[in-house]
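Bear in mind these aren't lab numbers, they're just calculated from the coordinates by the rules spelled out. For clarity, every value in this text was computed on a predicted model and none was experimentally measured. Cβ atoms are built from the backbone, for glycine too; each structure is taken alone.
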Structure 1
Amino acid sequence: MSSLPLEPAHSRPAQGLKSEVSVPGDKSMSHRSLMFGTLAVGDTEIRGLLTGDDVMATAEAMRRLGAVIERDGDDFRVSGVGVGGLREPALPLDMGNSGTSTRLILGMLATHDLTAVVFGDASLNKRPMARVTDPLSQFGARFIARSGGRLPLAVQGTADAMPVRYVSPMASAQVKSAVLLAGINAPGETTLIEPTPTRDHTERMLRGFGASVTSEASNEGLAITLTGQPELRATPVMVPGDPSSAAFLAVAGTIVPGSALTITNVMQNEHRTGLFQSLVDMGADLALVNPREVAGETVADVQVQSSSLKGCLIPADRAPSQIDEYPILSVAAAVASGTT
């Protein structure tokens, strides 16, 4: 235990927040840019990559699967192995605490002729993986896991993958992404049907790398179909700013008197930006300016000025697009007049 003396923390009223600021790169996009760069032919240049522990665990796993990943300051270069070119790792893949990258990498491994062991930290090793390994087994992969499908987990990828049509019993972007990543190295068309739409970062970025991915409403839900064994082409990726991080600054700029903030380069994927719409509904002076497309995603600068918020009814169907932002939304609701 540290012997350093404890010192009190002091909180003082803030003056107006006036600045142009940026937020860290989006974690979901960071994981995927490394994975798709690995599966592409050529060198993928990535800027704005989030460099936290979870993403760095993904980078190390990609190296063990054959990619060459170099860093130059804030820029990364991924020299890919191409679809079907993953190398059997000599050592287990340590995914740290990242459930997202673990589930996605299981999809990558499932349709490559290799054997790998995947594990994580004590927390990740308690999390069930069966909801991913069950559909991946339909491609022909085999999995050996602890009870409940928990890590550590051994994967025996299949050399003779078959395309799959999977009707997901749950709305899960991670399950969808794992199935699509497996489908990349399977011949023919792989289709996943989800009961309600989920985050679509995987589909968007796959298209950016040259894959054919379609989405179509059906009687069973939203059908996402991928044409397998494409030649993914290396492409520059600018990872947009994380909307969940921007949410805290947007609320601060709204509730601190005299504020005028511009948050640059923030992802505006419709499945991630419910918080911004909720603030507008509450009366926030918030605008999206300079919209553009980056790596298949819409990006904009968020301008916000201090405002008087009022309580409002926030619809239940907005929950998925602001599921991570309810704590900071509650702060805005506490400051607003009336009931939210």
Structure 2
Amino acid sequence: MKLLTITVPCYNSADYMEKCIDSLLVGGERVEIIIIDDGSKDRTGEIADLYAEKYPSIVKVIHQENGGHGEGINQGVIHATGKYFKVVDSDDMLSEDFPLFLDRLEECEKNGGVDLVVTNYYYVHTDGVGDRSISYKSVLPRGRIFTWRETKRFRLHQLITIHSATFRTSLMKEYGEPLPKHVFYEDNLMVYRILPRVERIYYMDSDLYRYWIGRPDQSVQESVMKKRYTHQILVNEKCFTATHLDDVKDKMLKKYLRHELFVMFGISILNTRLNKTRESDEALWRMWENCIAFDKKWGRHFRYRTPLSLICLPGRFGQNFAVFIYRLANKIVRFN
């Protein structure tokens, strides 16, 4: 049985996927690499098949009709045989610490295994400006297995994301409901659904994941996120309705889930209001109505009793204020 399955969803990735896959092959026979060719129109499928031919005991290829990033992850989960599961996007890569990461996974297995391994990730901008690490050393114990109770308060920029998370495969198979097809930002839903099932955690303080920012068609570019605001709203709703917060008994886990919801709501609200249209605002109000209908207490809490209320002010003034906050935040943090 392989130690780790890495799924690489690919759509028209021929120009950059080799750099990604080469960084994964460093893991050798401990790793299973599943390349998902999501109906690509370029040489993605051909390149993937060449890797499978050259490394038959490591690389698998799945060719499918275009179903989007989420369907790529779905197929990766279905076909995964490794003890642990990670997603690496085809325009990203893993660092030279990857072999050490695998060593840590093996150590975890010798000590009863874990449900989640958290590592840092590193923003790499194509223009070389604003590169930075997202680290968790201020909130998570290092180098040992722990539970949610030992975690500290996460800061705004500290989210457990697809880039930082490696889950036990059995959790993904048992509790990871299929992600929606043709929906962007669905990886947030993948992570959020699994976290309430996580008990044993390990944190490795290493910038394992290299997250490249700057391609014009990338899903996190401002113009793209602005256009796909309905996708963000849908994912937000699905995350909020995935579990009732008051059913979460672990105090620190509940705090973290509240934190993640707050940040996700904030991001989707700001990107929605960039459009400055009645249609986009109405979609936002429907989101709140649906969330409050699912859980009146927490829906109203996020809508009216947090700073989110300030970026949801109605009318032109509210739109302009939200855009101002977005510009200010992006200037400070540079998230796209």
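With helix-only ellipticity at 222 nm (-39500 (n - 2.57) for each DSSP H run of 4 or more, over all residues; to 500) coming out at -13500, pick the structure among 1, 2 it was computed from.
Details: 1: -8500; 2: -13500.
Of the options listed, only 2 reproduces it.
For the read-out FRET efficiency 1/(1 + (r/R0)^6) of positions 4 and 76 (r between Cβ atoms, R0 = 30 Å, to 0.05), a value of 0.25 was computed from one structure; give its label from 1, 2. Kindly include the intermediate steps, with their values, before the conclusion.
Working: 1: 0.25; 2: 1.00.
Structure of origin is 1.
From which structure (1, 2) was log10 I(q)/I(0) by the Debye sum over Cα atoms at q = 0.08, 0.12, 0.15 Å⁻¹ calculated, if the value obtained is -0.42, -0.89, -1.23? All intermediate terms of the calculation are to be shown ahead of the outcome.
Numbers: 1: -0.42, -0.89, -1.23; 2: -0.37, -0.86, -1.36.
The read-out was computed on structure 1.
When mean count of other Cβ atoms within 10 Å over residues 52-59 is compared over structures 1, 2, which one is greatest? Let's see the in-between values first.
Working: 1: 20.1; 2: 14.0.
Top value of mean count of other Cβ atoms within 10 Å over residues 52-59 goes to structure 1.
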